[in-house]
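Colleague: Each in structure tokens, the structures are laid out below.
Just so you know, all these numbers are worked out from the coordinates, no wet-lab data involved. Since this is a predicted model, take the numbers as computed values, not measurements.
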Structure 1
């Protein structure tokens, strides 16, 4: 049973051990951590990671948790940014058995529990899939049948993170629908969308506003702002459109 702490608390830095790594795409890697004293998390939350150089210089970044609360380890999805201070180390250098300084879980607004129901509209851009994947995995682990529709924007077919797992989950669950759009290149005979997410696309795939869907949108700031604005323009209740964004710098 997962015990999730409630109420405000001071988050302390601690060391998690990397017990497994797994490449997802050419630019992303999943790190699986065992964290002593881990209180559990809600699907959608994130943790802070801090690296300290030999001269004392520190760099800190936030990473969404991709694993379900029911999983035994905490999975972080890291996208490598060539000019980043943290992500090159996490994707290229860190090894199984290494320790990683972190604190969390953090965040309560952008989180979902199966008991909250839906329907759910999940919209992701690139590595913004991480917290939404935690929700999808949590839903399955909880044996929940809330209707879920995921609209996922990737630059190319090869860069669709968790592609095989998403396909397998959708194949066995008629209440889970995955829609992809590719913004740069598409394979021959591609039948999905091939452009950036826009109001027309959202009107075609989003549950009707009258159904009162709960929307979670995560990705680069321009995508998140566009999607949130368009959903409200389509009549969706602003308080039920939850967003989490990341900028072009950092990593």
Structure 2
């Protein structure tokens, strides 16, 4: 099966949260307890029962106007995936031929904090009852049976598209050019969930892809084809990103 990807055009997102609900429905995920916080954003974070969450952000622009931004926060399905490198148990975390990074039953044998800390985007969560580590699966059970991911099917504005990765990247790059200004491809070409952001990741309050992602892994050690100096820079960038994320 060809490598696939989800492309999300943030400009077209109306924050209806149909994708969020579809994810819960298809994966039979329970509802999280929510409360009014002066924002339409709910729940407050990803969890073992919430694998896709629409983030709401209000930003005061230089002209004094308020920009209300939305972002579908979910697993980026990295390639290579840092969570796989952090796993010490074979086949606990695997990369499917479609590009999906999958967490299996054996994740309950892993030390959860190691896996969560390895993710530069803070995505993995642990189910307290089963002790499995969980996240978006790119609806692997649907796509391997000829269906699109549930979130893509539910999107009424075509903000979410799914198809061969090369095709999705082409659409994303074209869209970025159309948007102009600070628009960018996020988080990068090495991922299987990609966004066309009308503005910078900072505008949306999301972590940028750390430079360390561009390095190759050799066993449990990092190997940089550019040498030790470049690796050091990558590590510093990675740690800075994680520090900002956790503030």
Structure 3
């Protein structure tokens, strides 16, 4: 039973990774998806620098929750320590994605949080898409990837944002990270994030204001999908 569960888990992580190029969110070998199964004590993640084309279940790298490899023949993504920082901080997370998708990465390079400019945004984020502070020289020179993850955790806690109400962040001068209860949900967040950043950029190009919608409209759209009394979708709809 455990072997079957692990096999299904690995296949789900492979499929989540393969969706990134299909959605146009990665170029070359940029980007990665991981998932954590705490019942198995396992994290699965894309191997470092391996092309998506032709990737197989055997290529997915398994580690324990501390990042120690478990019989994998390939090295894990170099971003693994960032993913692990998120899993340690937020036990509700089961999947993490990192990409350099065009519009989200542009916002990260501009070091600008993306305010909720419309109801499309409010359907997925209960507020703006935050941006971290740029990493200091000492953070870059020592455990860079782990420090990236810690910067994300620090920003969410400082802003008092719940991860599942804010399923993405922009790492300043770097790129986006997204997350969810599963790897598939984390990829969905990455798809949505890119679209929202694109909409925000086009809004500004069309002369729109960089001003969030009223809080009552934000609450209405977010809570009708994700609140305690949500009524959007079907009864078995898991939302994100």
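Colleague: For the read-out P(r) over Cα pairs in 10 Å bins from 0, in percent, for residues 29-132 alone, a value of 14, 37, 31, 17, 1 was computed from one structure; give its label from 1, 2, 3.
Modeller: Structure 3 accounts for this read-out.
Colleague: Given a value of -7500 for helix-only ellipticity at 222 nm (-39500 (n - 2.57) for each DSSP H run of 4 or more, over all residues; to 500), calculated from one of 1, 2, 3, which structure does it belong to?
Modeller: Checking each candidate, the match is 2.
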